[in-house]
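Once you scroll down, you'll see the structures, which are given as structure tokens.
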Structure 1
Amino acid sequence: MNNLCKMVNVLEGVSKDRLNVLKTKGISSVMSTVNITTGVADAADSIIEMGTATKTLGLKWCASLALLPLYKEVLAETGADNRMFVRKAERGGFENVHKLFTKLAESGATPEFISIETEIFSSIEGVTLGFEEQTRMINSCINAVKAVCPGCKVILSTKDSADNEKAKKWFNRFQVSGGKPFDIISLSYELSAETFYDLSINMSDLSRRFEAEILVDISAQTNVETADIGLGDLDSAVSIVPLDRGFGVVYSNEELETATLVA
């Protein structure tokens, strides 16, 4: 279990002192949300500062790309014209992510990982997107990152941590629709004895089917002390994913105020 990635989800602007405290608790990686908007690269000082502070401490950085702000901008411009929306969203995703990562690279602050949420498209009101269109929009962002940082690992995040059929269907469709290669599947999860077995089955099945590593994200759960499944139980389940594809766990900053990580 010592090889598991211990990642913490923090807000942008968290102090370097706090990051250092988290490191002493056993954290090895830091995730922060990066809001992608038109012109994000022109106002990237705080993003660069986040990446630099993380790397200076010897921690790895995961940039969670929040694409909804950009897509809302595009929708305000195109209205309910599906074809025009997809075209502009695809281009805007590539151009703005590419410019941002170019600036990060120039500052020596590129992340080791990026994360993209797969459920984002259900939050876009006013257009109806087919799965191939959704795939194109995700691909454009992956292409932008890889053009600048070819070694950056891609995490695709889903909320379907205990619903194997739903998660399996999404990743199957993504691959069939020409989805770009990804490295890690992140499963958002809330510690519970009732769903723990389902989570374990899902981790093993998805890792085998898609040859991806598995990350379990419990950062939405601010208090794990009262859960009927402990952090040690979760670590054990992740560590026995077949073929050493259990990657790690994502915690919240708030959780780690009281919780103790298993060494």
Structure 2
Amino acid sequence: SGLPLWLSQQAKYKPFKSDEDVLQAYRDLNARIAPKLPALFATMPKAPLEIRPEPELSRATASDHYTLAAADGSRPGVFWAVIPKPELYGSTRMTSLFLHEGNPGHHFQLSKQQELPIPKFRKFGLINAYSEGWGLYAETLGREMGLYDDPNAYAGHLMLDMRRAARLVVDTGLHAKGWTREQTIKYLMDEAGDTEADARNATERYMAWPGQALSYKVGALKIMELRLRAAAALGPKFSLARFHDEVLADGALPLGLLESKINVWIAQQSK
């Protein structure tokens, strides 16, 4: 817990004076990401993305999150920044968080999905290991975009990755190894650097939703495994943009079906 705790205590990583300062930092980040996307994706979603503050009513219990654009175009996709006190809002995790929730994460994937010519139950369906796996994989694309050349942003990325790894432990502990609520809270505080309040909220979420916490890392590892497999098999024929488009081409899929589909794509591209 040393690094996350130390970073959380440093004033220079809490530079914001107002809600608008936080929102503008996210808007600036979105503007930096947008011109980098065509190098990583052959096609883009049509739905716009807006950045808004979480309503005061739900700020105490919410975390930063995304809501999908309306299928008829009447409402944009929205990244909701939860800012109870702007002077306490940490800057180090903002890059990874926005990559996950915004572009090229949930907004990108879910907007493309509902624009596909597929049945409605698939347009709006959710498969956690795919969707959260994509969101976590999207965080790693900060390297390709040069966003982690900033050591502070990279430290934030590593801290979030540590938390996702800790989720593998505590979800398994709670639902397969007989862990108690208190044991789980202590582990998250000791190993992931969570505050007691964050660890308690996370634990109660994991208790109520068995397996969901596993989906992030399991899905991301599978997508990266398939990317490395395709790159090794195709050599100079490999296109990262075309690979990403193929992963997203049919909407959310069970990981086994996604793997079969990518194996077929690799065989086709090899010809």
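We did not get these values from a lab; they are worked out from the coordinates using the rules stated. From a predicted model like this one, the values you see are computed outputs, not experimental measurements. Cβ atoms are built from the backbone, for glycine too; each structure is taken alone.
What to note about this one:
- Taking mean count of other Cβ atoms within 10 Å over residues 26-33 as the criterion, the top-ranked structure out of 1, 2 is 1, with the highest value.
- Read-out log10 I(q)/I(0) by the Debye sum over Cα atoms at q = 0.14 Å⁻¹, computed value -1.07, structure in 1, 2: 2
- Structures 1, 2, by mean count of other Cβ atoms within 10 Å over residues 98-105: label with the highest value: 2
- With distance in nm of label points 7 Å out along Cα→Cβ at positions 154 and 178 derived as 4.4, matching label from 1, 2: 2
- Entry that produces -18000 once helix-only ellipticity at 222 nm (-39500 (n - 2.57) for each DSSP H run of 4 or more, over all residues; to 500) is calculated, selected from 1, 2: 2
- Computed 2.1 for distance in nm of label points 7 Å out along Cα→Cβ at positions 50 and 234 - originating structure among 1, 2: 1
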